[in-house]
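Enquirer: Have a look at these structures, which come just after this line.
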Structure P
Amino acid sequence: MGATSAFSFGTGYGIWQGILAALGLPHQLVHPATWKSVCMSGMSKEKDASRIRAMQLYPQAAVGLARKKDHARGDALLIARWAMLTYGGQPAPKPKEGLFDE
């Protein structure tokens with residue numbers, strides 16, 4: 001990733017952090033190894049594997065996951081699945097103190 005791309009990504013990330021904070025919406029960051037160990041047990045952890053696993057779990061979403069470049073959508077579905085399995089429909093715990101705390 002070049003400097004311009006990294007800056008743009010960081011800016012977008014900061015905007016989303018600000019939106020969540022302003023709206024008071026709880027959120028939690030999860031490391032890919034964490035959600036992949038739960039949702040992709042026994043599978044390859046390559047980029048396209050999450051898309052394939054998401055299609056297996058959610059066949060109704062297969063149209064939106066048909067292309068290899070749709071792997072990020074597969075990731076999103078599996079991260080949501082990880083949250084459901086981890087928290088069982090309960091709100092995520094309050095995030096640890098961080099950058100935006102007073």
Structure Q
Amino acid sequence: MPAQRARFEIERVFTAEEREALGMGMIPEGMDNHWFAFVEDDWLYVHRSWSGICRYMVKLAPEPTGGARIAEAWVNMKERVTLSRDYDARLVRYLIETIIGNDWPFPT
């Protein structure tokens with residue numbers, strides 16, 4: 001993630017099971033999959049699968065229940081492709097829900 005980044009707001013609390021699923025990340029399985037995501041040191045990193053560019057970083061803060069909550073989120077402003085930070089939040093929420101196996105509408 002370059003120094004040219006901006007913080008955006010997103011709220012989500014994860015159960016222990018959801019946190020574990022999130023830790024499994026997302027590996028693209030074909031040309032139609034545009035995202036690669038992984039968790040390292042309580043940060044969720046979301047990269048574009050074709051270019052490898054990191055688009056989003058999401059800090060996961062542990063909860064006493066074994067789950068986690070989103071503590072902060074950042075978007076890459078150098079390689080910006082989205083229209084607003086609100087859209088960034090909706091896209092990241094869609095990606096997170098997809099990673100943990102929930103059906104969630106793609107933001108438009």
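Enquirer: Given a computed value of 14.0 for Kirkwood radius over Cα pairs in Å, which structure among P, Q does it belong to?
Expert: Numbers: P: 15.5; Q: 14.0.
Going through each structure in turn, the value belongs to Q.
Enquirer: Oh, and also: Looking at structures P, Q, which one was helix-only ellipticity at 222 nm (-39500 (n - 2.57) for each DSSP H run of 4 or more, over all residues; to 500) calculated from, given that it came out as -18000?
Expert: The correct label is P.
Enquirer: Starting from the value 27: which structure in P, Q was relative contact order in percent (Cα under 8 Å, 6 or more apart) calculated from?
Expert: P
All of the numbers you see were taken from the coordinates with simple rules; none came from a lab. Computed from a prediction, not measured in an experiment: that's the story for all the values here.
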